[in-house]
Structure 1
Amino acid sequence: MNIVMELALIFGVCLVGVIVASIMPFAVPYSVISLLILMTLLYQKAIKPYQIEKASRFFIENMGIFFVPAVVGTMEYVETLKNYLLPFLVITLVTTPLIYFVTGWTVQLMLRHREKKGVRHA
């Protein structure tokens, strides 16, 4: 598929996510809704992975560039962030290993459950 068409497809899904987020009665970021929509379309095979492969690869390979505006935007709040540096570091240092532990434990639990059912990895 042409990369312009792939981008149009991805941006179209993002546009639908923006519309859905704007009519929802509670706040959910449109990016999350867009990802859920794209995941659902891929899972239901309405969109095939090859149909967005080139554009997706471009975004993944250049992901660092897309974080630059967000990081630069935080420079505006350096003084405010200085006041919360210690709590931020404590939260980060506690939750990061906790997330790794819970994720690993969940994967092990799911693998044991899969083995009990006799499902083999394809």
Structure 2
Amino acid sequence: MGRLENEALTAMTVLLKQGHSQSSVARLLGVSEGTVRYHRRRDAAGAVDGQTVQVGKAAAVAEAIAHWRSQQSGGRVNLAALHDWLKREHDCDGSLKSVPRYWKRTFPAPAIRARRRVDTPMGA
């Protein structure tokens, strides 16, 4: 297991606070004792993952993206065209990937409606 998920990290923190030993926590989570030690020291030092505090390039031009979205008609949105528009009009130097990432986080997709198909019996 190369990387611990958030649930495993939370479980590890709770188990260590309850007084379980590092070796028992490692056995329960299926990781090495070194992994438990590493994360325990990291939590104690208050270390923060660099990606969690990183602000995307597209977030800097959020108002422009909202304005562009209001100008678009309904239907599918061309995010590559949005990226080109941001580069041309607002000198945004973000990558093409930063725009869909921001869009997905800010404007979630609408819920998919379930459709039920009813087949009638033959001859009916």
Have a look at 1, 2 and say which one yields 62 for percent of Cα pairs over 21 Å apart, as calculated. 2
From which structure (1, 2) was helix-only ellipticity at 222 nm (-39500 (n - 2.57) for each DSSP H run of 4 or more, over all residues; to 500) calculated, if the value obtained is -26000? 1
Comparing FRET efficiency 1/(1 + (r/R0)^6) of positions 39 and 103 (r between Cβ atoms, R0 = 30 Å, to 0.05) across structures 1, 2, which is largest? 1
Calculated from one of 1, 2, volume of the Cα convex hull per residue in Å³, for residues 55-94 alone reads 68, and the structure in question is 2
Output the label of whichever structure in 1, 2 has the greatest value of distance in nm of label points 7 Å out along Cα→Cβ at positions 47 and 79. 1
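Bear in mind these aren't lab numbers, they're just calculated from the coordinates by the rules spelled out. Treat the numbers as computed from the prediction; the structure is a model and nothing was measured. Cβ atoms are built from the backbone, for glycine too; each structure is taken alone.
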